[in-house]
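So, here come the structures, one by one.
Please treat every number below as a calculation from the coordinates, not as lab data. As the structure is a prediction and not an experimental result, all values here were calculated from the model. Cβ atoms are built from the backbone, for glycine too; each structure is taken alone.
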Structure 1
Amino acid sequence: MATNQLNDNKIKGLIRKPPERETWITDGDGLSARLIKSGSLSWYFRYRLGGRGGKLERLLLGKYPELSLAAARKLRDQCREWLANNEDPRFKLNATAQEALKPVTVRDALEYWLDNYAAHNRANHDKHRRQLEVHIFPHIGKLPLNLADRRQWLTALERISHNGSPVAAGYVLQMCKQALRYCDRRGYATSTALEGLTIPDVGKKQGKRDRVLTDAELGGLWRWLDNNGVQPYYRDLLRLIIVFCARTQEIRLSTWEEWDFDARLWTVPEANSKSGTRIVRPIPERVIPWLEEMRRSNDGPYLLGPLKKPEAVSQQGRTFHKRLKHREPWTLHNLRHTFITKNADLGAPPHVVELLAGHELGGVFAVYNRSQYLPEKLEVLNRWLDRLELLAEAPDNVIPASFSRTA
């Protein structure tokens with residue numbers, strides 16, 4: 001049987017001169033138009049379940065011109081595909097229509113961002129998900145996104161501040177704004193409820209994290225670790241942050257597969273790197289005995305033994321300054337600031353220090369220079385270990401050290 005027998009001109013001509021009684025016009029492959037005396041034309045798909053012996057069914061697809069000829073043919077082809085898979089087009093079309101009418105909720109939109117963007121581009125995406133599950137989903141997660149107004153978002157976000165976490169409130173706001181913009185760009189859903197809101201509207205910005213430990217504090221911390229002043233997990237974590245200028249998550253998620261004892265290299269995979277790029281650090285000889293002892297003591301694939309949650313590690317990290325009786329607070333991240341600042345004072349090459357910290361080089365370096373500077377990195381780490389040992393041994397009589405400069 002011929003297909004696509006109708007065209008728009010023919011349809012319009014039929015509507016201008018409607019018949020005296022109901023008329024069926026065939027387009028082909030099961031698609032027919034029902035034209036009545038008033039000039040109203042509707043599209044139907046005719047089919048039989050179970051082959052020629054089955055009952056003839058007529059399924060209303062929609063009315064013309066709301067449903068164009070091209071759109072009706074597309075629906076017909078979809079119905080034929082369902083039939084080929086032994087599925088009843090009537091039930092499938094109803095289910096599809098219901099799904100299309102189902103509103104995108106706040107939770108749907110945020111999870112769309114988590115699954116399609118954050119999971120592939122954020123090393124700490126699990127943390128994002130947990131924060132949303134605690135602070136957003138229980139309160140406004142079921143609301144249709146287009147009906148969740150600014151007041152309802154503010155109520156959920158301000159609740160975080162009122163519970164004692166104003167910095168977290170600002171963090172969640174920024175995350176949700178990024179998620180909604182992503183949904184809008186991808187054509188998934190649109191909401192402008194958060195546009196124009198800033199962190200002070202719901203909480204406060206995180207304070208500057210430029211705290212640098214003094215020589216006396218750093219020496220005391222190194223002695224404390226050498227004397228087993230803290231449980232092994234955190235002793236090893238602190239040592240490795242201090243020595244390698246590594247991020248906490250790089251060490252927390254590190255597995256033994258990353259550590260090449262023969263080549264004396266630690267390679268942080270892209271998945272664990274904040275910048276999404278691989279980080280290669282040489283392993284000084286003095287660190288090998290620590291690692292071997294850790295391997296004997298820690299079962300499982302992870303360097304530190306158990307896989308602790310980032311929140312627990314971060315919270316513990318904020319307590320060490322009290323245990324060491326340091327007057328000014330510091331966090332685990334401040335140990336990286338200390339490494340970078342102290343090595344700058346020692347005269348270490350800035351680009352080498354930046355690479356050890358896992359930072360990307362800017363300018364032409366980022367485009368053309370692919371060197372890992374492994375010998376230079378190893379020199380910086382060995383001199384840094386010398387400095388740490390000196391600070392730990394002679395806290396009251398330490399003189400500055402520096403890197404030799406060559407022309």
Structure 2
Amino acid sequence: MNRKIDIINTRESNVTLLVENIFLHSKYYPVKEGKKFIKLNEYFYKNKNVVMIYGLGLGYHIKELLASCNVNCKIYIFDADKEIFNIAENLGKLDDIRRDKRVEIFNDYSQKFLQDFVRLAQLVDDILIYKPSVKSLSDEYKPLKNILEDYNVAKIAVERFSEVMSENYKHNLRLKYSGIKEFFNRISVKGETVIIVAAGPSLDYDIGTLKKLNGKFKIFSVGTALNTLMNNGIKPDMVTIIDAQEIVSEQFKGYESLSIPLCFLSTASRWVVSNYKGPKYMFYNDNNEENVIINTGKTVAVATLDIAIKGGANEIIFLGQDLGFLENRSHAGKINDVLADVSYKKVLGVNGSMIDTNDGYMYFKRQIEKEIEEHQNVRFINCSKGARIKGTVEMDLENVKKL
């Protein structure tokens with residue numbers, strides 16, 4: 001693993017760990033910090049019979065959790081980091097925790113570790129994640145790190161919009177819109193090529209070529225790309241939305257009377273759905289009467305992709321799916337909207353160079369790649385100019401014309 005791990009004395013006469021410049025606990029007051037962490041996350045354990053947490057560290061927050069849980073509460077602790085675990089054990093930090101009969105520790109990283117994680121997650125409403133333990137994981141645990149980070153991103157999105165999503169669902173369900181099966185009957189893509197258009201900055205580079213392909217392939221667009229397409233005389237065969245917010249209406253301003261089919265998630269923006277006059281088709285990302293579940297991956301790109309796949313497309317082309325920033329731009333039609341003095345993550349681009357990105361885009365990337373991996377019978381072509389997408393063939397859109 002070759003990580004630099006230092007044991008640092010603190011002002012509390014306890015120690016903390018510095019793992020590759022990441023403090024696992026407070027540099028000065030680790031016990032105090034542990035108490036604050038548990039106090040702020042009362043929701044995860046108050047009046048609960050089962051608690052699940054990822055991140056053991058040196059156990060300061062765990063000891064406070066044990067003191068806060070009821071006597072009959074079962075506490076499952078997961079931590080895959082063998083180096084940190086061994087250091088904590090050698091320092092005697094885990095003795096009291098191990099003696100507590102309510103506790104079960106999972107620290108042997110393996111397929112069974114992941115299976116137990118998934119199995120026990122079904123017993124709790126939510127998983128408490130100690131972020132420093134995730135952030136300090138080495139590359140050896142990258143699959144697990146991705147799972148935990150993705151879980152956190154998805155959870156934040158749901159928490160932020162849960163109330164409006166619930167209201168949208170009630171509203172949309174009450175109006176009895178057509179389902180996704182009717183869309184498949186209306187727009188057949190079985191055995192065909194579908195171009196999925198996102199609103200990444202590279203869409204601007206290829207809009208002229210796409211215009212020449214209009215009518216030769218089916219074009220499925222995400223809502224944010226609609227304006228760019230329409231402004232260039234390109235009428236997509238379908239538009240998808242999953243976002244719950246009222247502001248999504250801005251994407252359809254001036255386009256409310258189009259005849260283009262709108263496919264929307266059952267919890268999607270009721271304002272868009274109500275105001276749009278064209279054909280509308282509602283889909284679900286969980287069990288429903290139609291028995292068609294559209295995977296959204298919490299991103300409209302995956303929802304649009306899964307609709308194309310479930311419709312029977314045998315080849316899918318990504319356009320404008322950049323998953324990063326190009327020339328200080330985040331979206332097509334924008335100019336220098338990305339702050340230059342901010343530190344961004346880096347990801348390998350299709351041209352072999354590293355491009356700027358962020359946690360949100362990396363989450364979307366993993367969700368798209370997961371969808372691709374699960375459908376080996378479909379050919380995927382990436383004509384975008386941003387991040388590389390695993391499982392795709394990279395190609396210029398100009399060359400698609402020659403196929």
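One table, with the values for the structure above:
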{"quantity": "Structure from which 8, 23, 23, 25, 16, 5, 2, 0 was derived, P(r) over Cα pairs in 10 Å bins from 0, in percent, for residues 96-247 alone, options 1, 2", "calculated": "2"}
{"quantity": "Ranking 1, 2 by mean count of other Cβ atoms within 10 Å over residues 168-175, the structure that comes out highest", "calculated": "1"}
{"quantity": "Source structure (of 1, 2) for Cα extents along the principal axes in Å, computed value 110, 49, 46", "calculated": "1"}
{"quantity": "Among 1, 2, structure where distance in nm of label points 7 Å out along Cα→Cβ at positions 8 and 376 as derived comes to 6.5", "calculated": "1"}
{"quantity": "Parent structure of the calculated result -14500, given that helix-only ellipticity at 222 nm (-39500 (n - 2.57) for each DSSP H run of 4 or more, over all residues; to 500) is the read-out and 1, 2 the choices", "calculated": "1"}
